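In the part that follows, the structures are each spelled out as structure tokens.
What follows is calculated from the coordinates using simple rules that are stated; it is not laboratory data. Quantities reported herein were computed from a predicted structural model and do not represent experimental measurements. Cβ atoms are built from the backbone, for glycine too; each structure is taken alone.
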Structure 1
Amino acid sequence: MTIHFNSAEEARAAFLADKAMHEARGVSFPDAQSYLWEGVRRDYNMALDAQPGLSTDPNSAIPTILSTYVDPERYEILFAPVRAAEIIGERKQGDWLMDTAMFLTVEHTGEVSSYGDYAENGGAGVNFNYPQRQNYLYQIMKEYGQRELERAGLAKLNWVAEKDNAAATVLKRFENQMYFFGINGLQNYGLLNDPNLSAALSPAPKAAGGTAWVQNGVVVATANEIYNDIQSIFLQLVTQTAGIVDKDSKLCLALSPESAVALTATNSFNVNVEDLLKKNFKNLRVETAVQYGQTSASNPQGVAGGNFVQLIAEETEGQRTGFGAFSEKQKAFKIVVGTSSYKQKVMSGGYGTVLRMPVNIASMLGV
């Protein structure tokens, strides 16, 4: 006999009433709660054995970091070289307690007169002066937290050493910029803008047009044109030093890296500009720095008006032309320990470039 139940409640009540009778006869359904009722028996689309839905987000892959290789080799981002000290040299002057540095200059004067046994005319004199430069002090802070430090360690970074290197790099690069341009508003001048420097020459017109050695990334001036420009700078140097400087003097030709490429220009006799310079100026060295290049978006620390060239006589009669002057290279103060962090101040100082003999430098703008 088939029994039909019209509702879930009716089917459940009947099952619970019959449960003891089934168990007494050895039939047990531990997880069963109800008979099937009429609506379910005839709904053949209902699959009670279907896979239940996921409780988590669908996924078929491992975390990406587990399949990512980290190269252990460390690479540093490179910056333009700092070359001011190589071009003009440098020297320590005083310390961070000094506000001003004074430099003694001595000029011999006098006049002669016709000789006479009883004449006492003529005389020798000395004029001395003390040009001054002002000391500019600048600083940087190194700060790091304990968690920051340890998390960097997870990435195999020596965070304290990296902060130390960063501070040293920033201070050194600022010093280099100060050696070239000085500090605005102070008696602190640079190799490129000292007010005692003679006016820059203008390059000769070139057959390719304009005065520049390089245009749009191409060397357009001929080897002879480039050499003639350098020769003109040397002639200016000889003239303004009244012949104290000659072709055997120790010379430094300072120019931008782009202009230095132009020195490879070769003439019809297969001789390039470098060959001509070595042949005629045996004690000349060539140094490059981006500060001699024209100011642009990619070179904001350059010179307005075009590429710049300086020809420097390093010394005359045993006296150096000039030097970058620093009062402190890097003075580190004590480390201040916080509850879970550390900080330290580092400072430097300098007077820019001190040109004792600016007459020993000639230049040209717009090559």
Structure 2
Amino acid sequence: MKIASVVVHRLSVPLPRPLRTSIHDYTHADTVLVEMRADAGAIGSGYCFAFGPQRAAALHALVLDLLPLYEGRDPAAARGHFAAAWRAMNFMGHAGAAMMALAALDAACWDLAAQAAGEPLWRFLGGERREIPCYASEGLWLNASIEELREEALSLKARGFRAVKLRVGKPSLEEDLARARAVREAIGDETALMADANQGWSVEAAQRACRELEPFGLAWLEEPVDHEDVRGCARVARGSKVPICTGETNYGPRGLRHLLVAGAADILMADLERCAGVTGWMKSAALAKDYGKPITPHLFHEVSAHLMSATPGAVWCEHMPWWEPVIQEPMEMREGNLVLSEKPGLGIAWDEAALRKYAPPAGG
């Protein structure tokens, strides 16, 4: 199999509801979607995104810049193509938009490689698990009222989720505690509860929050402080009985290693696009294993579930259905687990009408 051509789409996919956290306020996932077409007719898929059409335009340009490193080549050599792209990115650096652009191409290449082998990606990577525990990340946003939180938490539990994530980071910690109490009472003790501060606190505020949140039995507290304040996060982690989960905003194995060396992460959260795709994510998983830490993926559950299957130390896949409007058949979920299919590769098929619908207007 050879990569005959690569088709790149730009999309602005509306979020099911506005995204409101301590640092975010967005309505669309501006996406760059890659279709890597093989001479045998197979199509490998990958995508990256940003919040903002101009930022997505930059990602689009960088994807086009890296295309020649893939066209005409054998997808089975995905690691070699990744290494070539890594060298080509030296001037741009191994953080930022270039990493995200590479992620889309790398994922599409692995998708094709698995299809060429006639295997689903999870098995091609050595995985055995077909049912991957996931948590509901699509709700319980910062702008929800206490009553809305209760209702939504009950709804998520009724849909079969065995874990849910609450956003925290209100101006008053007392507000966050009231919101955590409402969700915990709604879901009961048998459902896991995560909380995500989205980097909204100072070190001192995070330390206090960890103490006050202890009674709610959190599975983890995510990104309590600025992701660049590695030492500060380590201070929070050392004094917290609540496990600290962080890493989604740090780039690649090198960026994640800083967190592990400093003791800033009890659970390492690796983001597919900031790790530059499947290759970088699996390297990050190996790093987490070396440090004896569990790893959890950030977003992209259509790909991340495959990676978790191949990673024994991986816990909790984030379920975020932002891209379901452009996918023909969303992943099956059964009793709180994402169910991996036996279809070759990622098993993703895009809705062509939706790709046209969410494409930006010509020249805009």
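Things to note:
- Answer label among 1, 2 for the case where FRET efficiency 1/(1 + (r/R0)^6) of positions 196 and 268 (r between Cβ atoms, R0 = 35 Å, to 0.05), calculated from the coordinates, equals 0.25: 1
- log10 I(q)/I(0) by the Debye sum over Cα atoms at q = 0.08, 0.15, 0.17, 0.19 Å⁻¹, for residues 76-283 alone from the coordinates reads -0.34, -1.01, -1.14, -1.23; which among 1, 2: 2
- Value -0.95, -1.28, calculated as log10 I(q)/I(0) by the Debye sum over Cα atoms at q = 0.11, 0.15 Å⁻¹, assigned to which of 1, 2: 1
- For mean count of other Cβ atoms within 10 Å over residues 20-27 computed as 9.2, the structure of 1, 2 it came from: 1
- Computed -11500 for helix-only ellipticity at 222 nm (-39500 (n - 2.57) for each DSSP H run of 4 or more, over all residues; to 500) - originating structure among 1, 2: 2
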